[in-house]
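Asker: Right after this note come the structures.
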Structure P
């Protein structure tokens, strides 16, 4: 597959099949990860331990031939452990920079909500501006740069909830969920004799990925569909149960993600169902409701579903 001949269909099929060798099922989740890759976004994976979040991140990085780093977030983790430090090299008699794990193309931030807010904040500049500032010196990050962060939805003790500013920097929030009975049996058979991760090889180059990223921006969004997108976002800000609605950053993320989603579905234009399919993963973590609303049994997921259902979509002529 050469850069000149690669298509979105070939890209999606190649990566999906490659990852399927180590992660059974979860094709919808993998498709959303590809959306984030093409739209230059980050992903927050919120689910219980042991269901393959780390394996999925590694498989994605190897499939697109990207460098991969993992940070295990703990309460004693320091910002310098993430970004890197300047140290004095006695042999050279000068200060030298030792890059932290953030200088990789795919970064797995494992259990991100276990680190202190100060350490969490060390990712803010990197996620938004694709650069890191250490001791007043700003350095660009590799391209592409994708943060895959995980957090456990059950364990609350010893965790620090992610602030709104950081949640807003994640394009998508996804849940993997437990495998079905048949999928779990296939996992046992697949891992019976060896680890299939050892055999996974790149199927797409970084140059091909960046070429597709440029093509994504040309996916057409009509005035009617763009207006529909804006109405959905506006509805989150005007909803009576929502304390904090979707930000303009979220609006732009939904716009870019819808272009990538349409491209992966084989179209050169966005339709309302593309936006509807993205709303649960893209809007839910961006709205905040009051504790009283939660006590009444309402959740952000339900509110986003209500908004999507009640907002009239444009009809194709």
Structure Q
């Protein structure tokens, strides 16, 4: 169920104007608590008796922009919409709005497969093999559309006839890296491309870290195939721990990185030395997730 356009437009206006210099997470928290955006808007933006000459109405402009976005073929959802991905609601960094091309699902049994852009042949082979196994288990493969591990995971999932989600660190109308333009379009046609940034926003260093947090929140777990000491995959692994989401590290990552060795032994962290061990761990996670969801359904119906 979609929130009415007025509420969506009001939320967009709040994000753009940032009343009282509120951050996006602060706006998100208050809007979710109230169940609407209008209450916060009225409290922080009292209506003027006469609109200043030549000043654009922020809500009216936001409504026009939403109409243009959806008219161009994008799906626009806010945190107020029932179509908003359910697992994202469980993290502090949940984006207030999302732009999508493809099949957006509220409940998507997904696992992130992430790693280095400058991956070794072993890492690329491993990423592809893991993605194929996830497809065989009925799991959606989520990655960030970067070169290296991400590209290998997306490509293998598509070639295996499975579902893959590209979580991108720029606006959905942009293509980064440019060499993955074709892959981005193919994922939009056969899976889902998802962005939390305004449609024409360029990629920036901080947006990729924001994207990694969203990837962690979207999925059931994160698998780090191969990554360096400063990799975004390292950041995502740490975010996943903070989110209470399981992390599977390959032995390749643990052998090569101190940050990975520092995570070993912490709750939710496991190390896989073979493809079989990855599959075993994912199967356990799927079973546990299904049991938890069934318990919630029984509680709600009781």
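Asker: Compute percent of Cα pairs over 29 Å apart, for residues 42-217 alone for each of P, Q and report the one that scores greatest.
Answerer: Of structures P, Q, the maximum of percent of Cα pairs over 29 Å apart, for residues 42-217 alone occurs in P.
Asker: P, Q: which one has mean count of other Cβ atoms within 10 Å over residues 74-81, as calculated, at 14.9?
Answerer: Traced to structure P.
Asker: Where does the value 3.4 come from, among P, Q, when distance in nm of label points 7 Å out along Cα→Cβ at positions 34 and 234 is the thing being computed?
Answerer: It must be structure P, since only it matches.
Asker: With mean count of other Cβ atoms within 10 Å over residues 138-145 computed per structure, which member of P, Q shows the largest figure? Don't skip to the end; give the middle numbers.
Answerer: Numbers: P: 15.1; Q: 25.0.
When mean count of other Cβ atoms within 10 Å over residues 138-145 is calculated for P, Q, structure Q comes out on top.
Asker: Compute FRET efficiency 1/(1 + (r/R0)^6) of positions 18 and 266 (r between Cβ atoms, R0 = 25 Å, to 0.05) for each of P, Q and report the one that scores greatest. Write down the numbers at each step before the final one.
Answerer: Numbers: P: 0.80; Q: 0.10.
Comparing P, Q, the top value of FRET efficiency 1/(1 + (r/R0)^6) of positions 18 and 266 (r between Cβ atoms, R0 = 25 Å, to 0.05) belongs to P.
Asker: Which structure, out of P, Q, was relative contact order in percent (Cα under 8 Å, 6 or more apart) calculated from, if the result is 22? All intermediate terms of the calculation are to be shown ahead of the outcome.
Answerer: Details: P: 22; Q: 15.
The structure behind it is P.
Asker: Still on this structure, I have one more. A value of -12500 was computed for helix-only ellipticity at 222 nm (-39500 (n - 2.57) for each DSSP H run of 4 or more, over all residues; to 500); which of P, Q is the source structure?
Answerer: P
A short reminder: the numbers here are calculations on the coordinates, not readings from a lab. None of these values were measured; they are calculated from a predicted model. Cβ atoms are built from the backbone, for glycine too; each structure is taken alone.
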